[in-house]
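Throughout, read-outs are computed from the coordinates displayed, never taken from laboratory work. These figures come from a predicted structure and were not determined experimentally. Cβ atoms are built from the backbone, for glycine too; each structure is taken alone.
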Structure P
Amino acid sequence: MANSTYYTPGVYIEEVSKFPPSITAVETAIPAFIGATQTALQDGLDVTLKPIRISSLLEYVNIFGAAQPEVNFIVNIDEDPRLGKRYNVTYNKEDGKGLSKHTMYYALQQFFANGGGPCYIISVGPFLAHGSPIADGTAYGAALAMLRKQNEPTLIIYPEGQFMAKDTYATLLDESLKQCFELKDRFVVMDLFSDGQDLDTDSKVLAAAAEFRNKVGAVSDHVSYGAAYFPNVRSTFDYTVDLSTVLINGGTASNFDGLSNLEKANVKLALSNYSIILPPSASVAGVYARVDNARGVWKAPANEGLIAVSGLTCEVNDDIQKDLNVDTNAGKSINAIRFFPGKGIKIWGARTLDGNSNEWRYVSVRRYFNMVEESTKNATEGFVFEPNDANTWVKVKAMIENFLINQWRAGALAGAKPEHAFYVKVGINETMTAFDILEGKMIIEIGLAVVRPAEFIILRFSHKMQES
């Protein structure tokens, strides 16, 4: 209210606010990657266990370094009378050796290649030696606690989760789901425990799925805030290799330097053709970002192709997927990634872990509610301590309705007209009692008819009698 007491004759201008404030939709695909890094230095300061926002792979390298160089590759050079020399790549699988378990750098490559943008990195510390198990989840839990203080991240990913002790990884996932449930502004993208390379039979796949379901999602109220994907993917990017350690023909010491220049080039080519096996979560997060930017968070991130992926570690067919997609016992759906001839490799599932729920079955529905809830929460904070009367209620209701009308026009809400797509209620004897107002409560009820994916398209054919 402008000043209504005047003492000097003249003309006075008063501007009266009639329009309600507007709601700006929050970002929906800002993942936080938690894992070990080569370094963790920003402007000379240690940023271990601190969430750092980056927007490119170059920024990641400047702060966190690159990948851990591989030191256990073996290249066998075979003489073929017809084809000449053939270069076969493998790696030392003895205990305490093998490939690096720290895949953060490669995960970021996959994320950006598939459409990812800004994200957060939380380093839990430096790399462990090759072959060392990731058994202690203390640092990862501390990183998750630091993430809780950040408002912007909307996805949680553990690129190294498959290389942890299974119980450690399961505990982290459950703690992550709990955080999502409590904050209601983020979502967990999960990988199954197994690296997928040995899941070569249906029984092994189903056993891996059962183990995951038994260990993850102990609290039923939390499971709608996460989705699991299977199988692992073969990346088209190259391993970082310490060439001085490459063993030629199974030697006990590297004799790479003793090769001719042509042989060295062929060894490097063979190593570059050796596929990096990665959990799918980073690629999936990139697809989330790509779909959100191109269509909207209400569009299911499924039937979408994966980029920079040359193959899968397990070919999923209809028989396997029916048991992954629908869990008749606990409802913990696992989304399949499949290869289709002529179409490529696609995400072929859109369910949360709460796969039997009619409310939160689909990833897009859960994440859309997250977006609307957080956006509305941020906007209505401006009304805290305002008079709890009809004037304020009208402004709040108009603000939310304007936002939802725009969402309906964009295609996020289903209905022939706005009143079919949503409702907003606020007022005494409608959402509040007089006692609620005495206690300082303004209660706003919002109902949304969010569009849902057509998961099963059924074409019904029948014979028709000839009429002419």
Structure Q
Amino acid sequence: MGMPRLLFADDRGRVYDHPDLLAAARTGDALVAPREAPIALPEGGTLCLLPGRRPVGVDPESGALTVMQEVKVGRRRIVPHAVGATLPPGFTRSLLPGAARPPLATVAETPVLPQWAYTAAAFGEDGPVVWALRTDRRSHWDPGRHSTPDLPGKVERLVATGNPIYRQLARCALEWRCFTAQNTFYGRDEGAIPSSASCNAACIGCLSEQDEGMPPSSHERITRPPTAEEMADLAVRHLETATGHVMVSFGQGCEGEPLTRWKELEKAIRLVRRRTSRGSIHANTNGSLPDALARLADAGLDSVRISTNTASPDLYAAYYRPSGYALADVVRSMRTAKRKGVYVAVNLLTFPGVTDREGEAERLCALVAETQVDQVQTRPLAIDPDVYMEIARTRGAGGAPIGIPALVRALRRARPGLVVGNFSRAKEERPARRRARGREARG
């Protein structure tokens, strides 16, 4: 098998493969010649342009890294741009695109990149390849099942019911192509319930609200928080009629933090469970308010996904910029939810060269072992790599990167029976509650 060749693009976004140079990649701040084998660009994945960043290749004879400043394409000489890829759900990147900023470039020449999870890409014998691993093989999230021609009609029918939440979800489904929002209209699997317009964190990589000077948010936050009755009506409709792995979830990309509205959520969950016992009720949260999460569990919340980028307090604070809480509260939420019998997943925002540092991996493994969480969802952090390295370079635990695949293996060893994947599990996909309690008691 030949080594994959370097990809680059011109100003119009046309992508070329270099006839001589092999592809380099990036981990943290380091540009490297990849040692691990890439995989074919998955269906639903897309090559993408990194404007103003220069492609970095590897000389096949000397192994030296080469930054491309100019290249001849046909009769033209062009200034090339680096190329990466974005991945479909179910994959976790293991390396970042090999790219370099010109030393004297202006902000206009190298703008901050939009919030996507940029992945190292190259050209293999049979086409584009990427450095990533398949971390969840559940097929009901496949891109081919979403954004179908009949979706607008399904959206229109539910918007016509008058529940204002459907108007927000219509934008999520049609404009931003959120698969969870689309499921609400398809009537299957995990449906979305946006619940909050505000947040008690100001994440550097927030998808719904960004600081001035940053790229536009990839979603727009819901403007009016819905009532408990509105949330309950949507939930009951989905839970009673949906097919597949049936669940509803609070805390979507188009909103703030659901725990800041825990009283309304508690009321909504109780209303739902008075009307139906079918399916799962789930929340995606930053885990900032452990006592509020306990109230939701008592009301009937049966699974939760709690986000973090690290088990190091300083790196957590630098990325999340929390207001009125800290990483210790997030960890307490994990313990509280487990004690209440809730299925607990950690939404681990991964970044090659940071999350997989030796020290970071050790702390994450200790966290997983101590809290006895049920699942870790490895989610590539969607952010300009240079922006994240500005906050991560001198924070968190140190050590050489062990690689994302090695991190995944270490997490599994740290917690026997741990599920590592990318998607939340409905009730029927989880271990029996009795068995889960037995493992917790022995640990």
Comparison of P, Q by distance in nm of label points 7 Å out along Cα→Cβ at positions 284 and 300 - largest value held by
Q
When distance in nm of label points 7 Å out along Cα→Cβ at positions 220 and 276 is calculated for each of the structures P, Q, which structure yields the highest value?
P
Which entry (P, Q) yields the derived value 2.7 for distance in nm of label points 7 Å out along Cα→Cβ at positions 164 and 356
P
Relative contact order in percent (Cα under 8 Å, 6 or more apart) computed as 17: which structure among P, Q?
P
Have a look at P, Q and say which one yields 1.19 for Cα Rg over 2.2 N^0.38 Å, as calculated.
P
Once FRET efficiency 1/(1 + (r/R0)^6) of positions 172 and 388 (r between Cβ atoms, R0 = 41 Å, to 0.05) is calculated for every structure in P, Q, which label goes with the largest value?
Q
